[in-house]
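Engineer: Take a look at the structures below.
Read-outs throughout are calculated quantities, based only on the coordinates presented, and are distinct from any laboratory measurement. Quick caveat: nothing in here was measured; it's all calculated off a predicted structure. Cβ atoms are built from the backbone, for glycine too; each structure is taken alone.
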Structure P
Amino acid sequence: MIRIMLVDDHTLVREALRTVLDQDSGMQVVAEVGDGDTALGAAAELAPDVVVMDVALPGLSGIETTRRLLTRHPAIRVLALSTYLDRRIIQQMLDAGASGYIAKSAAGAELKQGIRNVVNGRSYLCSEVAALVADGLRDRGAATSPEALSRREIQVATLLAEGKSAPDIAAELHIAASTVDVHRRNLMRKLDLHNVVELTRYAIRNGLIQP
């Protein structure tokens, strides 16, 4: 059972999201809150698996709430859900640690799939957001060829983009988890990427993994 907390300042939105999620027997909404401070307290008490987080909240923004939440509870996954389709806001949310970002207009079709992805350690972007992120990478010139990476960095990049954890990668490549972290930092620096979502887009564009 995937335990979910909804964070949105609009009661009707929370009720609509709960209605969608209640149709899935593998998901349970354990809390609905309307602001960031309450979300931080509820997360500490209830330890949900996934927090569906609005970006625009009264008081603490969804971005800052996500940053504080994941600093305190790194095992929780955050899935952003917002009307904002501004590339800078999306990037800030991902940089804060969100594992995915879904436009509210796509919530009915993609919310449950996004939740399943992030709870299993994978990233998830709805199609509108994925296009914006990819455009942003191209605009920043982050189209560095895989040839600029070492063979081991390409292996690590591919496995990270497939959603595997550092311990899983370490076991598969027969190296220490700390070595995986070193390779991850190096390849992110070389490619000017900032999170696994961006890395996944890079891997798809360069044929390292299939979309």
Structure Q
Amino acid sequence: MPRESKANRKARALEIVSRLERSYPHATTELRWSDPFHLLVAVILSAQCTDVAVNKVTETLFRKYRKPQDFASADPAIFEQEIHSTGFFRNKTKSVLGAARMVIDEFGGEVPHTMEELLRLPGVQRKTGNVVMQIAFGEPSGIVVDTHVDRVSKRLGLVATTMKPPEKIEQALLDIYPRDKWIVFSQTLVLHGRYVCIARKPRCPDCVLEDLCPKIGVAK
């Protein structure tokens, strides 16, 4: 593929998000939640786990643990068993229960509204913080870089295929997209990666971006 100028890449990137927005007009997280703390818990549990699997767990979990105080007083051994199917259950238990205690002790029982404060919570990195800021508070704090956004942004040639970690990928995407597109780009690209530009065999003939995509890293 010929080297793309910065101006052309910017124009292509804006057309990409425009098409995604039309294709996924109601894009949002597929995790089920009823308040910001439940969303925070669900996102922590979703690490290395599908949203479908997390929703199965939280359907029961959130009926038992309704507030941060309920999580903070949970028996870790019991909680581990309750979230066992999401994987990495010991670390996730420490993160969720620790986050609940910090939310109570330092933030008056409310999930903090800034990225800086969210990143202080156990188990919260920028991906988790961005999801909470975007979905719970409608704040474009950055761009969510999960496995789908990582893969698809590289296939689209928006970032270099060798680029990592997620924070570096995020910064590269922030340099391309204006702030008012950060949320819609995040949420639509996640869905596009989940259902169309899938990892092993992307559905290129069904893709609204096919003519804009160099298909970098896709087997011909």
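Engineer: Please compute distance in nm of label points 7 Å out along Cα→Cβ at positions 101 and 181 for structures P, Q and give me the label with the greatest value.
Structural biologist: Details: P: 2.7; Q: 4.4.
Once distance in nm of label points 7 Å out along Cα→Cβ at positions 101 and 181 is worked out for each structure, Q has the highest.
Engineer: Assign the value 23, calculated as relative contact order in percent (Cα under 8 Å, 6 or more apart), to the correct structure from P, Q. Show your work: numbers first, answer last.
Structural biologist: Details: P: 14; Q: 23.
Source structure: Q.
Engineer: Have a look at P, Q and say which one yields 30, 18, 15 for semi-axes √(5λ) of the Cα gyration tensor in Å, as calculated.
Structural biologist: Values: P: 30, 18, 15; Q: 34, 18, 14.
The correct label is P.
Engineer: So if we calculate distance in nm of label points 7 Å out along Cα→Cβ at positions 21 and 165 for every structure here (P, Q), which label has the highest result?
Structural biologist: On the way: P: 2.2; Q: 3.2.
Largest one: structure Q.
Engineer: Comparing distance in nm of label points 7 Å out along Cα→Cβ at positions 77 and 189 across P, Q, which structure shows the greatest value?
Structural biologist: Comparing P, Q by distance in nm of label points 7 Å out along Cα→Cβ at positions 77 and 189, the maximum is at Q.
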